[in-house]
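Any read-out appearing in this document is the output of simple, stated calculations on the displayed coordinates, not a laboratory observation. Quantities reported herein were computed from a predicted structural model and do not represent experimental measurements. Cβ atoms are built from the backbone, for glycine too; each structure is taken alone.
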Structure P
Amino acid sequence: ASPAPRVIFTPSGLASPALLHWRWAEGAQRWQWQREAGLYITVVP
């Protein structure tokens, strides 16, 4: 298992940008948080 990612939420948004990869048998998703643009989710087959 990978180490737990550090995603810190503050009242004004994220403390810093973050990128998370989620994987399971049927596929995967990439979650990318950016301070200015918010959350982007990409589905990977």
Structure Q
Amino acid sequence: VLAEGPRGQLETLERWCHQGPDDARVDSVLPSWSAATGEHDAFSIRR
């Protein structure tokens, strides 16, 4: 996941990633924080 936004919302996203969707198995989540660049202004899901 690559995400930009308010820190509180990103922390909520990070907590969700530790759990994942129903029936998911999450082995690890390794967040890497850096300053927002404003480069990303769209949303997509890639599978």
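Observations on the model:
- A value of 1.2 for distance in nm of label points 7 Å out along Cα→Cβ at positions 4 and 20, calculated from one of P, Q, originates in structure P.
- Origin of the derived value 0 (helix-only ellipticity at 222 nm (-39500 (n - 2.57) for each DSSP H run of 4 or more, over all residues; to 500); candidates P, Q): P
- With log10 I(q)/I(0) by the Debye sum over Cα atoms at q = 0.18 Å⁻¹ derived as -0.59, matching label from P, Q: P
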